[in-house]
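What follows draws every value from the coordinates through simple rules; no lab data is involved. Bear in mind that the values here come from a model prediction, so they are computed numbers and not experimental data. Cβ atoms are built from the backbone, for glycine too; each structure is taken alone.
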Structure I
Amino acid sequence: MIYRKLLDQYAELKHLEKAVATPKTSEYIELIRHLRAIKPGQFGGQTVIIGGAGMAGLCSAYELSKLGFDVVLLEAQKTHIGGRARTFRLSEHVYGEFGAMRIPEKHELTRFYISEFKLELRKFVQANPEAISYVRGKRLKVADVEQIKKSFKLSEEEAGKSTLDYWLEIIVALIASLNELQKDELFNSEITDATIKELDNKSLYEVLLQGGFSKEAIEMLVSTWGFETSLQFSLLEFLREEIEGIWSGEFDEIVGGTDLLAKAFHEELKICTFQNAIITNVEQSSNSVTVNYKNSDGEKDSVTGNWFICTLPLGVLDKVSFEPALSFAKSEAIRRVNYDSSTKILAHTTKRFWELDDQIYGGGSSSDSLIGSTWYPSDNPDKDVKVSNSESMFLSSYTWGQSARRMDQIPEADLKEYMTNELGNLHPSLLKDPSAIKMFYRWSWTNCQWSNGAYSFFMPNEHSEFYKDLIEPEGKILLAGEHASLTHSWMQGAFESALRVVSHIVDTFKAP
């Protein structure tokens with residue numbers, strides 16, 4: 001997690017650091033090289049229909065086009081390309097991210113495409129000791145957050161440990177106890193190892209409790225680290241991210257907005273792209289797939305091809321009918337795999353009061369109230385006063401789970417007053433000058449018709465029960481998207497799934 005970068009302060013736990021500092025080597029760059037080495041042209045006359053122009057759909061279309069496939073891309077939204085890469089702009093320099101906002105250092109596949117399209121990156125400030133933690137009515141700088149212990153009823157042993165100690169002694173130590181084959185099993189489509197199956201049956205909360213920590217200690221950990229609504233998820237989700245070193249490395253962001261990556265993909269494609277194309281039903285025969293769709297006015301059309309790559313989020317896919325019906329196992333996986341909720345609220349400001357009044361230049365603050373976490377622009381590392389005094393935009397609230405769903409229910413007429421008061425706990429100067437915020441803009445991924453949720457994140461046992469069936473080819477129908485990967489909630493997962501289905505089509509292709 002965020003505080004893994006403090007490991008160097010814990011010399012006595014160096015053997016644990018070594019145990020998790022060997023992330024699973026990505027084979028996806030090699031897979032791209034393999035695909036790019038194939039002589040184009042041998043797939044002429046083969047048509048691949050792709051449902052959804054999010055990152056998985058765009059990447060699939062891009063790689064298939066390079067190989068010479070005929071590609072038809074169907075996207076339900078009239079004006080948006082990029083799926084959950086969604087940048088909200090008021091001007092060239094005043095923008096924020098409703099969707100993906102940062103790229104982990106270890107996500108080499110995402111970085112490959114960013115580099116290929118020559119997009120500019122800059123450091124995304126993930127941790128800032130000057131940022132604020134507001135927990136149980138107390139406001140502290142992140143640098144002083146350990147002082148918050150006084151607000152919790154901790155045992156003497158618990159009070160003598162930091163929140164980092166909790167994570168190291170349970171999660172990192174657990175990984176250290178696994179052998180290399182067991183670590184690899186965490187990334188397999190099917191789990192066969194008894195120990196990993198047992199771990200898949202546990203939530204993060206269960207493991208923290210079984211590790212000997214009290215509910216108060218766990219509450220202190222998740223309140224200060226900002227992931228209280230994630231306790232119920234499968235332990236395996238957290239083990240994978242820890243093994244891959246996601247939170248121990250640096251992060252970057254795309255200068256100008258994350259959606260520039262989606263636009264770069266789309267601009268390179270010389271294919272048929274139909275927007276306002278809402279997929280209704282799919283008919284599959286032994287050698288073809290027909291995808292029927294309509295526009296928002298109800299006008300119907302269809303397209304027939306040799307393959308159908310479906311990247312629709314599962315909540316949207318569940319509303320599409322198939323003839324013949326999908327297998328019972330895949331249908332159950334589509335219905336039951338968990339999606340988390342997420343809501344973001346961007347604030348348009350007259351000035352950067354967090355820089356001028358609190359000396360916070362990038363990074364995130366957290367609160368145990370409904371607003372969750374707050375993130376600041378990373379584009380002023382030189383602390384330019386002129387920039388600080390100019391209009392800006394920051395992510396005033398980033399919430400997940402039921403917190404997000406509750407945030408969704410605040411009436412629009414009440415949102416500004418509520419948000420200003422809550423942000424005042426982090427930034428008291430805002431209460432003296434509430435006019436510093438001009439407007440709030442809210443986006444709910446659960447309420448978005450074309451996502452029905454923010455991202456897939458497994459509950460206990462879902463990896464064992466559903467993942468293999470979810471990604472199994474169904475004749476000429478293949479699923480892709482971050483939900484069809486084990487890198488949930490990240491663009492990297494969308495790209496991984498895209499390369500998987502492209503590789504499957506290439507490997508199973510037989511010339512007529």
Structure II
Amino acid sequence: MGREIHDYDLVVLGSGPGGYVAALRAAQRGLRTALVERSAPGGVCLNWGCIPTKALLRSAHAFLELAGARRLGLTIEGAGFDYAAVQRRSRQVVERLVKAILLLLERGGVELWQAGGRLDGRDETGVRVALEPAPGGMEIAAGRARRATAGETLRAPRVILAAGGRARELPGLPFDGERILSSREALALTAVPRRCVIIGAGAIGVEFADLFSTFGSQVTLVEMLPGLLPGMEAEAGEELKKALQKRRVRVLTGTRVAGVDDAGGALRCRAEPAGDEGVAPGADEGAEAIEADRVLVAVGVRGNVEDLGLETLGIVPERGFVAADEHQRTSAPGVYAIGDLTGPPLLAHAASAQGIHAADHAAHAAGRLGGPEPESVAREWMPGVVYTRPQVASVGLDEATARARHGAVDVGRFPFVGLGRAVAENETGGFVKVILEPGTRKLLGAHAVSPIAGELIAELTLIGRCGLSADAVLATVHAHPTMAEAVPEAFGAAVGLGLHG
């Protein structure tokens with residue numbers, strides 16, 4: 001059978017938060033763009049990650065507010081929940097946003113192909129992408145996507161790989177979709193497990209601990225490292241630990257799950273102390289058995305490097321990811337890689353920023369975007385947010401890293417208990433913390449714990465990205481009464497000019 005070739009200026013493989021925005025930006029720059037997706041647009045983030053978890057957590061946090069309504073002078077009798085209905089709402093949110101992406105792609109002039117795609121070498125015209133007919137999974141795109149047939153190939157001078165990643169399994173503990181779950185499988189549950197062990201206290205692990213415990217599950221959260229949220233500010237992790245423990249989440253840090261056995265209908269998890277390097281000592285001292293109905297494994301992500309045809313262009317994965325430079329270029333000319341496929345920071349907004357930059361860089365290389373080479377993404381100012389209650393948000397360096405790199409630093413911490421709006425809202429827990437470079441008074445890192453920490457971190461990211469000093473922040477008037485007043489208060493505390501701390 002002959003091969004039918006369709007030529008484009010750019011082909012994007014994968015329609016997650018990096019891929020679909022890359023395709024839209026490329027089309028805006030005048031590139032004829034194809035977007036290849038075998039499933040529903042939006043990737044893991046929209047369909048089985050960021051968005052459905054936030055929809056579920058919104059219901060959980062509303063339930064918490066109802067439970068605490070008496071503190072606001074309200075009497076609410078008989079508040080309850082229907083988790084199946086909560087789950088249905090989350091899927092409705094997903095469906096609505098998938099349809100919105102399809103409309104954006106259609107209006108933006110992006111040609112969406114319903115197919116699998118893999119690199120297939122190059123010729124004198126460009127990089128070839130062989131299409132594989134998709135068995136389904138994108139019924140929602142009926143009439144808005146071209147269905148590939150066997151033998152069809154796309155070709156373009158430039159390709160963006162946006163294949164994403166998937167949950168990493170623990171050795172000897174593969175996902176079975178029933179009792180040993182990935183986050184994707186946990187999102188599909190229509191009932192909260194009565195007893196759940198969650199392995200890993202990063203963002204995914206603590207969010208599920210928050211969700212399940214709020215709806216009545218007996219949750220044990222197990223983390224091998226000394227604190228929650230490894231890689232974020234230690235003080236913020238401790239604050240979240242206290243909040244989860246108040247909701248009866250059992251938190252075991254410095255602990256590993258050495259094995260999981262079937263115990264007559266239940267699962268028995270063997271938990272034991274981890275060594276200094278995260279390796280169990282192998283002794284029985286301190287070990288215990290924890291019974292559970294479900295075990296959720298949330299220990300990281302690996303890139304979807306398989307079946308991409310990387311070998312046809314000489315691209316060799318490194319530690320399960322595709323290496324890319326500051327402009328998202330791989331080792332193969334004309335081929336970019338973005339998002340989870342390239343490794344940390346493993347954030348949807350990082351993927352989007354990288355996708356936009358890769359598209360602009362491709363447009364510049366094609367002569368469609370004038371001026372100097374586009375500026376790369378400022379990775380040192382990539383914010384991270386954990387959507388528990390309270391939320392935890394960070395950008396830049398934590399205090400320990402800042403001191404290791406810069407020596408003396410100025411630290412300002414403002415607790416929300418000193419803020420009028422927080423008292424009025426009955427949300428006095430948490431804080432805003434800033435780490436400044438002495439002399440310049442510029443931001444090195446910022447951290448927030450608050451129900452709206454994710455909103456507060458945007459201003460702090462802008463302050464750091466633009467190199468603003470504490471003087472500039474203190475000269476900027478913040479509306480009163482707002483939670484955002486904690487930002488200048490924290491900067492003031494760092495330079496000896498705090499007023500309410």
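Among candidates I, II, the computation of distance in nm of label points 7 Å out along Cα→Cβ at positions 64 and 224 that gave 5.0 used structure I.
Highest-scoring entry among I, II, by volume of the Cα convex hull per residue in Å³, for residues 200-271 alone, is I. Matching task: -0.73 is the computed value of log10 I(q)/I(0) by the Debye sum over Cα atoms at q = 0.14 Å⁻¹, for residues 256-359 alone. Pick the structure from I, II. Source structure for this number: II.
When distance in nm of label points 7 Å out along Cα→Cβ at positions 96 and 464 is computed for each of I, II, the one that comes out at 4.2 is I. Looking across I, II, the calculation of distance in nm of label points 7 Å out along Cα→Cβ at positions 48 and 192 that yields 2.4 traces back to II. Identify the structure, out of I, II, from whose coordinates relative contact order in percent (Cα under 8 Å, 6 or more apart) was calculated to give 14. Answer for the origin of the read-out: II.
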